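Novice: See the structures that follow.
Read the figures in this text as sums done on the coordinates, not as results from a lab. Keep in mind that this is a model prediction, so the values were computed, not measured. Cβ atoms are built from the backbone, for glycine too; each structure is taken alone.
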Structure I
Amino acid sequence: MNIDVDQSARRTASDGAHRPDFAVVGGGLCGRLVAWQLAGAGHRVALYERGDAAGTQSAAWVAAAMLAPLAEAASAELLITELGAASLERWPALIAQLPEPVFFQRNGTLVVWHAGDRAEAPLFERRLRANAPAALFDNGFVKLAGAQVAQAEPSLGTRFAQGWLLPHEGQLDNRQVLSALAAGLAQRGVQTHWNTPIDAMPDARFVIDCRGLGGKPAWPALRGIRGEVARVHAPGIGLTRPVRLLHPRYPLYIAPKQGDLYVIGATEVEGEDMSPVTVRSALELLSAAFAVHPGFGEARILELNAHCRPTLPDHRPAIVWDGARTLRVNGLYRHGFMIAPEVADAAAQLARALLSQTVSGPDSFDDFRHRARWSDLLHTEHTVPSL
């Protein structure tokens with residue numbers, strides 16, 4: 001009898017020793033970043049993802065991965081652009097720690113418009129100045145006219161008489177980031193469970209729910225915003241930075257990647273339809289790209305993709321503690337790559353405070369939130385009416 005008790009005690013102690021500090025549920029961009037950061041801080045971490053290690057089922061797989069806080073201020077509020085500006089500064093150091101190379105470029109963004117759409121330009125500028133931190137405009141918003149447009153992007157020639165160069169913005173390769181983070185998780189000893197749907201939250205001291213739209217059963221206010229993109233191979237065009245075309249119906253972006261690959265996007269549709277790209281969307285995307293540079297007429301279409309970005313009613317990301325052992329991180333909307341480093345870091349900091357019991361109740365949470373850099377992201381279930 002004593003032997004059985006001793007064996008049971010040893011087994012219980014062994015199970016406790018191997019129980020993860022954190023189980024991250026959802027292995028898209030944000031989930032991978034959170035798990036990678038926590039593992040890098042020395043914690044035992046398990047990650048569960050219903051899709052594959054490449055990330056092909058995640059919204060991040062379809063993204064253009066532009067790091068453009070100033071350009072995005074045309075439709076995003078100050079909090080988002082501040083998160084984007086801070087995250088842009090973090091990306092180079094983050095990439096340098098990953099075990100696989102990631103294409104990263106900081107050549108800026110070029111904004112152009114056709115003569116018939118010139119009324120869009122002052123509206124775009126007013127929105128930027130209303131929604132972006134003033135510091136982003138310091139040598140970060142350069143008006144171009146005539147030959148200056150061609151000098152900034154020679155491949156466009158004289159097609160556009162005016163434009164703006166936002167020289168400090170960047171971009172990266174979304175799929176390389178997902179792959180490098182998967183390798184980084186393995187390198188840091190994260191227990192990765194790819195292709196693993198879950199019916200109940202796994203056993204861990206704390207659970208961090210990063211499931212995007214998959215988290216909707218626990219967060220009914222989440223909704224999907226459908227985005228559609230084309231990936232084309234277009235040798236000989238030679239764009240050196242992302243180009244945004246102002247247009248009253250479909251403001252287009254063209255993001256050049258390595259190997260003459262271009263990601264072209266514009267559409268944003270309410271709804272959680274995951275079906276293939278519509279003919280109308282494909283025509284609008286490709287026609288607008290052709291209008292930017294006729295060389296796209298000879299491009300080869302590699303993919304037409306659609307996915308839904310998880311969005312909350314206020315279009316802000318949120319990190320919510322349930323008061324016990326679950327954190328929910330969601331609502332990154334169309335700004336995933338642009339803001340993910342700061343959102344993931346804020347979530348990881350709160351997770352570590354919960355583990356150390358620095359945060360253990362409403363009062364300590366309020367104190368932590370008050371001192372946090374991004375206090376507007378942090379909530380409890382009782383303070384988030386949209387949960």
Structure II
Amino acid sequence: MKKADAEVSLVFRHFHPILAGAAERFRRYSVPLAAHGMGYEVFTLREDASHPAQEEMHDRLRVRRISAEGKPWQRDAVLFEAAWRHLSALPAKGHVLQTSLAHDLSWPWLRRVRNHGTGCLYVGTMVGREDTSLPAWRRLVQRWKAWRNYRPFHRVVVSTTVMARWFQSQGVAAERIQVIPNGVDLKRFRPALDVPEKLHLRSRLGLEAAAPVVLFAGSIVPRKGIDLLLQAWPSVLARVPDARLVLVGGFDRPTFMTKERMNELSRFQEEMRTLAAREECRNSVTFAGESSCVEEWMRASDVFVFPTEQEGMGNVVLEAMASAIPCVITEFHGLPEKEFGKAGAEFVLVPRTQESLADGLVHALQEPDRSGVMGRRGHEWVNREMGFDLTIDRYARLYHGLAGLA
């Protein structure tokens with residue numbers, strides 16, 4: 001790997017070609033960050049024998065895939081040990097460790113890394129919930145563990161102000177938290193240039209030329225609200241009979257999951273296929289599978305829907321807005337206050353019920369002029385506030401500071 005001014009050791013459970021939100025985001029960040037003198041050394045699990053143990057994706061991104069056994073957090077510890085051994089042999093200056101994992105088996109290795117003098121960075125991906133059903137002493141123990149597990153990090157990066165408050169509630173001091181929105185690649189996510197481009201994409205993707213298309217993009221897991229969407233869909237069809245629903249996202253069950261969790265997810269996904277195959281859905285639902293070109297699906301669609309229950313940010317909504325398609329989203333835990341624009345102007349926000357979701361989709365489909373205005377407003381807002389370049393500049397400054405190079 002070509003020597004960089006500063007190297008960031010990324011610790012992720014999985015990495016490309018397994019698609020996962022934060023990991024995939026930083027894989028994409030690695031290219032523009034190379035221009036800022038940054039390089040990444042990734043420590044991740046080797047989930048498939050066909051994936052090479054070591055791979056150089058470009059001259060500033062090298063991946064080490066490590067085989068490990070045991071429960072997920074035990075396998076995490078193997079990754080942190082490998083990262084520690086790598087960093088302990090190097091001078092602290094010019095190096096940073098970054099992860100989105102913090103638990104009982106990670107903090108001893110993170111403490112070693114910090115004591116070595118290496119900058120430690122945590123990037124938050126989710127707004128958590130406190131289980132109020134637990135007795136008070138259990139909640140106190142959980143808060144103490146959270147405080148201890150986040151203590152080794154010099155900085156905690158979050159994508160929204162809502163997430164920043166969550167981490168403060170977990171004992172992270174406000175001065176250690178930095179808000180950096182995920183940003184949108186505006187060259188990749190853009191509106192269709194004209195009707196011929198949209199029709200060409202529909203033909204290539206197997207979509208009907210004239211049918212109104214509603215798009216969902218995300219993993220087929222319970223948290224994303226696919227069940228709510230499929231339960232609401234017959235009500236949409238009753239008023240817009242030629243509508244089509246396309247679900248772009250994977251059914252894969254990563255091997256780091258427990259057997260029980262894999263079985264539970266399999267049952268859920270089969271239930272979703274059964275819901276979609278009901279007579280009331282009239283063969284209008286398509287499971288398109290995982291896609292590396294979700295931006296093309298967005299340019300080919302008419303409405304984007306996001307019925308999630310809980311998110312860190314939900315960057316896919318910003319990507320859809322950048323593509324100038326109107327977005328209908330349900331209220332969810334972690335909904336950003338500032339980083340999505342304004343409900344009713346840049347996107348449609350509805351209560352998280354079948355009736356409200358169906359009504360929101362019907363209005364978006366039946367009022368194309370009004371939807372078009374909202375799509376343009378969303379596009380303008382993302383271009384003005386959430387451009388990729390701003391995010392990259394902020395990470396470059398943060399990395400150089402943590403590496404002692406600022």
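Novice: Taking FRET efficiency 1/(1 + (r/R0)^6) of positions 214 and 358 (r between Cβ atoms, R0 = 30 Å, to 0.05) for each of I, II, which is largest? Could you put the intermediate results ahead of the total?
Specialist: On the way: I: 0.55; II: 1.00.
When FRET efficiency 1/(1 + (r/R0)^6) of positions 214 and 358 (r between Cβ atoms, R0 = 30 Å, to 0.05) is computed for each of I, II, structure II gives the biggest number.
Novice: Hey, another quick one. Work out the source of 22 here, i.e. which of I, II gives that when relative contact order in percent (Cα under 8 Å, 6 or more apart) is computed. Could the numbers behind the result be given before it?
Specialist: Details: I: 22; II: 16.
Comparing all candidates, it corresponds to I.
Novice: Quick check: -10500 is what I get for helix-only ellipticity at 222 nm (-39500 (n - 2.57) for each DSSP H run of 4 or more, over all residues; to 500), calculated from one of I, II. Which structure matches?
Specialist: Working: I: -10500; II: -13000.
The read-out comes from structure I.
Novice: Tell me which of I, II gives 16.6 when you compute mean count of other Cβ atoms within 10 Å over residues 126-133.
Specialist: Numbers: I: 16.6; II: 12.8.
This figure was derived from I.
Novice: Which one of I, II has Cα extents along the principal axes in Å, as calculated from the coordinates, equal to 89, 41, 37?
Specialist: Values: I: 89, 41, 37; II: 64, 49, 43.
This figure was derived from I.
Novice: Could you tell me which structure in I, II was used to calculate distance in nm of label points 7 Å out along Cα→Cβ at positions 206 and 310 as 1.7?
Specialist: Details: I: 1.7; II: 3.4.
Source structure: I.
Novice: Quick one: distance in nm of label points 7 Å out along Cα→Cβ at positions 46 and 70 came out at 1.8 when computed from one of I, II, so which one is it? Each step should come with its number before you reach the end.
Specialist: Details: I: 4.7; II: 1.8.
Label of the originating structure: II.
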